[in-house]
Structure 1
Amino acid sequence: MLNWIEQRTGFVSMTKDFLTEDVPGGASYWYVFGSATLFAMIVQIVTGIFLTFFYAPSASTAWESTRAIYLNPFTHFLLAVHYWGASAMIALVFLHLLQVVIFGAYKAPRELQWVVGVLLLLTTLVLGLTGYLLPWDMDAYFASQVSLNITGLAPGLGPVLQNVAQGGGAMGTATINRFFGLHVWLMPAVLVLLVGAHLTIFRHNGPAGPVQEKQRVQRSGRFWPDQMFMDGAFSFIVFIIIVFLALVAPPYLDQKADPTRAATFQPYPAWYFLSLFGLLALVPPEVHLGPLTISTELLATIVVPTLFLIVLLLVPWLDRSRSRDFGARQGVLWGTTIVVGVIIALSIYAQVTTVAKQAALPPSPPEATVLSQAEAATTTGAPAGGAAGAAAPANGNGAKVFAANCSSCHGATGGGVPGTFPPLANNPVVTGDPKKVIGIVLGGLHGQISVSGMSYNGQMPAWKGTLSNGDIADVITYIRGSLGNNHASPVSEAMVAGFKP
């Protein structure tokens, strides 16, 4: 059988050559970070595929499906492994790049191998960023909102990129769909391609080996079995740590995202973005030097990270030393030490300031309380203060339609989002002429509007053709008769069907 496969693919001899090749300097645990990173990536892909079977990406179902995942012990464990596996993978990529810098393994002929490695780090960070939003709880929403606002600060294409990522002027179902597509399809494809390129270049150049003094003879050894055993042992330890953390410290699920609670909630970013949040918290938004206004927020969140990324990519060319010896590369090594120290200091500062801000605000409820809540509190019957009698069935369906299509923008209780989406509760337009409200829901609303002296500039889609006339009538009835102090007359399906602009 092996001969048959060898004759048609050459796979057997290729595997034999790979396993029996020499390892410069002999087998070493210094070399395990690349293999462990690859193992962590496989864990992420496998657990991620299974999680897509249970996750529903929309503003009305993302949190609910995540809650259902938490309520099932098996899927909850998978999610926890995926969560901690992401942290492990990002940490391993950091350590692998740091090891390459220490050994000077970025020098010729391995410059492109280094560039691909930096792009791999950037890709894993984007994967972490896009995955952070998907539970659609309070922390996911507001932490991701900060990241999207940072994107919008970039001059030129920044606002365009933010609008594309959000799918409009504010976060909602379109945002989840875009982040889900990036997290599940595009970025994993980019990651696999980059890993393939990295391994191909590595196979072409061979391992760099440790830094050796000139007078010493570099020993060699075989990849199999010594280095393979070390790679496997370290990867197994990584897996045990991931499983242990998944069992004892699974990620917390907060309440469903509510855009109206921006003033009473402080998000906590993922640890790998703490340094950026720390830098953002350290500087004022603007500095005024006479007539000149400098956006330090732009410098901290766009200019500094961009310059850092460019310098990181150019390290092989910025290091002009001819040797990989430590003494010849003191500038790079000391610079790396300072940068790592600054990143750690900023992360600690962000941790301290974020925890202090959270302590000053109402605490999040215990996870047991969150999980015990009804799947959608607004989907059961007419709420308190709503219309009774014949209107109750319509209000029940109207609440479901509202939760699925309106609450992600206007809030679960119709409070709106300042400057973007107007409140539906206690809104004189909503409780006024029903024909005007029907026209707005059917045809959508674009451009700036004013409600009770406040300006809003969000975009509302046209629901005609997306929702049935009955659903539109029910949701308008629910909004007009149940949110806040609204007690206006109901709207019938015939009124919607007979509407003429």
Structure 2
Amino acid sequence: MKKLLVTLLTAVSLAFSAGAIAQPAPEPAKMEAKAEEAKAAPAAAAPAAAAPAADAPKPPNINKADTTFMYIATALVIFMTIPGLALFYGGLVRQKNMLSVLMQVFVTFSMIAILWVIYGYSLAFTGGNPIIGGLDKLFLSGVTDATAAATFSKDTYIPEYMFVVFQLTFAAITPALIVGAFAERMKFSAVLLFLAIWFTFAYLPMAHMVWYWDGPDAITDEKSLEAVTAAAGLLWAKGALDFAGGTVVHINAGIAGLVAAYVLGKRVGFGREAMPPHSLVFTMIGASMLWVGWFGFNVGSNLEANGVVGLAFVNTIVATAAAVLAWTFAEWMGKGKPSMLGAASGAVAGLVAITPACGFVGPMGAIVIGFVSGILCLWGVTGLKRMLGADDALDVFGVHGIGGIVGAILTGVFASPTLGGAGICDYIKNVCGQPLAAGIGGQVWIQVQGVLVAVVLSAVVAFVALKIVDWIVGLRVTEEEERQGLDVSSHGEKAYN
């Protein structure tokens, strides 16, 4: 209990310190209802209170269908994490460690959900500076059932609470993904403390840099566009395209997992003892849940129920299917037999790669992205893994890191309307489907910059966080506890009796 209290108190105190660095700014249009923006008239202007009702600010246009759509999408993301990710990972570890992985995913999701509403949402989605937001919405201050969040269409909003909880699910699944890299050897207290620190200093800045802006209604002319760009997150201002989290979620988590694998060292017996998955049935079930839940993840990122959700939906299907086929046939040719594990891994690789691209590219571009990711992620968990020499237990970097990088960069290629992509929106003219402002080559370079920022930030934060955790509670269980299995040694339970 003492260690757990140290864990939670340290994480929260670190978070407050980080938020205090940010300079608070006025509430952005993206996160406020128009009705909230009207200020009470001063006493000297009392006669203005008699102005006609027609002059009152128009309330935000919140559509019930959009709200229902977001409710379903959010529930699907929760489904893909618990139980989807938990079962996918649980089946991949040895029997003596299954419950430990389930516990790590389950409790990580719960912990990040609380940290998100305390300070995470405020640091990610309020104004501050290009790197991190402020503390204006600490403890969800100012968020009510009357406030609204902008979507990607003018005069179209969803309830702010709905946006808060949708983004909560993204924040919660990302640290949970990292669990697979250090599975079977890390202390439970260390897992929680490390992921709390990493969430605060790696996930929140990336979410702010990629996704924070004032919303389309704030853009009316060139001058207002300049103002919105100046107030936006660093990578959004550069024009980086990330529809649902290629950089924020997958590259971020993949790099952190690789660093953790290096810092913790290899599992006892790694390379000398067989460590096969104990239940590929659970892994298949988990992978299938991930695929279903990913429609909430990708499609829900559109924030409204219009034609783009259909594009994101079909892209998520065909890219994943292409990656399954690419991985399966490549493995078949290389090893002589196609495996169920390979097919499931290919599905996750395709889902990861299409995540940043799903609302920007056309179906043919999505198929190419899926095919390329299937091949490169197979190499990532075989040849590249041997070259790196790290015991990334469940191939978090090989699938999420490599797949995220592939998807992020190829988004810059296939988002172009000349290659069947959806292009970008011009909010001054209020039309979408426009050519990429920087051209294909320029957009690819912008995407590469986003990848580099995610890699460096996540790697540095993960390394420092692991060293801090090692100093406070220690990172690894003892060799005896590791051989016994974390189910019994850490939780006093067995998966099967």
_Suppose Rg/Rh (Cα atoms, Kirkwood Rh) works out to 0.99; of 1, 2, which structure was it derived from?_
2
_To test your reading of the models, identify which of 1, 2 gives 2.7 for distance in nm of label points 7 Å out along Cα→Cβ at positions 106 and 466 when calculated._
2
_Structures 1, 2, by FRET efficiency 1/(1 + (r/R0)^6) of positions 114 and 274 (r between Cβ atoms, R0 = 41 Å, to 0.05): label with the highest value_ = 1
*Which of 1, 2 yields 4.1 [distance in nm of label points 7 Å out along Cα→Cβ at positions 346 and 410, calculated]*: 1
*Taking 25.5 as the value of mean count of other Cβ atoms within 10 Å over residues 98-105 derived from one of the structures shown (1, 2), identify that structure.*
2
*asked:* If distance in nm of label points 7 Å out along Cα→Cβ at positions 122 and 418 computes to 4.7, which of 1, 2 did it come from?
replied: 2
*Entry that produces 21 once relative contact order in percent (Cα under 8 Å, 6 or more apart) is calculated, selected from 1, 2*: 2
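We did not get these values from a lab; they are worked out from the coordinates using the rules stated. If you're wondering where the values come from, they're calculated on a predicted model, not measured in any experiment. Cβ atoms are built from the backbone, for glycine too; each structure is taken alone.
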